Structure P
Amino acid sequence: MSQVTFIGHVSKDILTVNNNKKSTPGGGVYFGSGAFALCSELLERTNVSTNMLTIGTQTDEQELNFVSEMKKRNVTTTYLNNTQKTTSFENIYKDPNDPDSRIQYVHSLARPFEEEDLNNYYQNESKKFTKENQIAVLNPLWFGEFPSELFSVLKKYVSKIIIDAQGFVRHVTVGSEDAITYSAWDRAEEFLPYVDLLKVDIKEATYLTGIKDPLEAMKKLGKFGVSQIICSFKEGAYIYDGSKCYTSYFGIDYEPHCRTGRGDTLTASYALAHYILLWDIQKSLDFATKITALKMTKIGALSREVLKGFNKEEFLN
């Protein structure tokens, strides 16, 4: 039995499309953990437990009914409410032709993760799982949410660490018109050797390396000690494993507001296929892009309804 834990802030998201606003749960852990659990269910994998470790206020949890919703999607949530605020982002889509062009506004931030959070979680709630059967997926929303110094603490408890680069290159300022800025992770070479799979998009790959060509940027990141790098772009995704680059395409056109959660769904479904089912890289990537394409046919997180359109026999035979 394996356990995969998604670690990061849940977000109280405000989605604005054509000046219409809607509040929903969000954050990489929300999109990613749900996708992982539903794909496990789809492929009838009962030997893996999907969990989430997150931080937010009790008031916002009750408003969004977050823990209950995740339970319906087979995700067990450890919700730490010892914080004054919940992280809240507003995603504003103005260009109907460019899903990668969005404006984000930061309303509030929950407290960062601390060493005590990891120790309490892994020594108590996850103690029945051995280190060899533990995988952690780090999906912070902003730099400092998961301090880099915690990598060594986390590595004591898990065999593999998967991270999304956004939480290490994205800097936020609450209430500012220029709320979100990006810059290089100046300690990347120190901490990336802890990482088994690094998720980036094209912009994040450039911020991390200073290289605009995504394939060359992935090669440089591989030299930092990362086993695999997965890079999403508008039409699909690349993976570089240190010697070879693999490519797979979404094969659909999608609305900009359906883009939210794209990378989280891609990473989660790839992690299930490659690290739990032990499929090869190309098959795992093809599975992940097909799942992500289905997710982007609807606004919001991956759902059982959307997965009805997935032909699993294509991958199980």
Structure Q
Amino acid sequence: MFTKIIHRKEHTIMFDQLKHHYSHAISSFNLPVERQFIVSFPEKENGQLILDKSLLSDQEISLLRALFQVIEGHIPLHNSQDQKFYELLIEKKEMNTEGYLYFPIRCIHFSVLGDVGDRSDFSEAMKGLFPASLSLVWKTATDGFLLQQVDSEMDESIALESIVDTIASDFYVKVSLYVGSSVPDTSSLIQQYDWENKAYSLVKRTHPSRSYFIEQDVTTYLLLDDASPDTIQFILSMLDPVRDDRSLLQSVKTYLECNMNTSLAAKKMFMHRNTLQYRVDKFIEKTSIDIKQFPNAVAVYFMLLSFNSLKNE
């Protein structure tokens, strides 16, 4: 066994070559899980090549296993409670949820790039990071969701970015998260799960560099996805005076995400309140957009999301 150090550009070339060579076997997560053979490139954005195992020869499978990091799809194992949630939300079976679903409840969707190894360890880690989780259900070899009971004492102070970093350091994988909204009953849960599943699939594809999403914020991304390139460019032209000042833009974005609370935003960015206030005033002076006024703040937040989206394409 030996290790090769391959630069990101070479990863991309090799990924494209594999896509061409195995074009006859390329599939998607819609393929039955037991036939999924996933070749993983952790160094590349969206670096997973999903192949239909039934269309590969034994020699091809052995070669891919020897040369690359692979995840072989199999029917995820569920305990009896996990199985009930799988049947309820994925297979859409009617059932009585009394006694094992406690509302309000929300879904924490996740997607993993890489091999987590022991799934039970991963499950325990995720449940520890999201307390009061009733169950973790795998939908595919790389995607699943947590069902988390929501109560008034829930600690929301833990940053999702910290959770993503913790999983990455403990399991050597990349993970993205989508935190859904709480619902009061079973019928609402089924409807909300379907909506969140579709929304997560879309924003994961259109914003691959983001490691987490919050359901309440996803509407913004969906609206941006429907805007024409000309509209986006016109809107962004208003940021021309500051578009090269990345630290200023990040400070303003954090300020807006903290509901224009200067003290909270400064604490989040580990800087003095006066420093952040200076940056906000500098933005207002250079762009002539007063982001202390709510309508302007909303408009600028859309601009910053659009700017980040274009920058990451």
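Here, each number is a calculation from the coordinates, and none is a lab measurement. Here the structure is a predicted model, which is why all the values come from computation and not from measurement. Cβ atoms are built from the backbone, for glycine too; each structure is taken alone.
Here are some notes:
- Answer label among P, Q for the case where log10 I(q)/I(0) by the Debye sum over Cα atoms at q = 0.23, 0.24, 0.28 Å⁻¹, for residues 49-120 alone, calculated from the coordinates, equals -1.18, -1.23, -1.42: Q
- When distance in nm of label points 7 Å out along Cα→Cβ at positions 73 and 281 is computed for each of P, Q, the largest belongs to: Q
- Volume of the Cα convex hull per residue in Å³, for residues 129-288 alone from the coordinates reads 158; which among P, Q: Q
- With helix-only ellipticity at 222 nm (-39500 (n - 2.57) for each DSSP H run of 4 or more, over all residues; to 500) derived as -15000, matching label from P, Q: Q
- Computed 22.0, 65 for Rg and Dmax of the Cα atoms in Å - originating structure among P, Q: Q
- Taking relative contact order in percent (Cα under 8 Å, 6 or more apart) as the criterion, the highest value among P, Q goes to P.
- If distance in nm of label points 7 Å out along Cα→Cβ at positions 33 and 241 is computed and equals 3.0, the structure in P, Q: P
- Label whose coordinates, when mean count of other Cβ atoms within 10 Å over residues 161-168 is calculated, return 24.6 (choices P, Q): P
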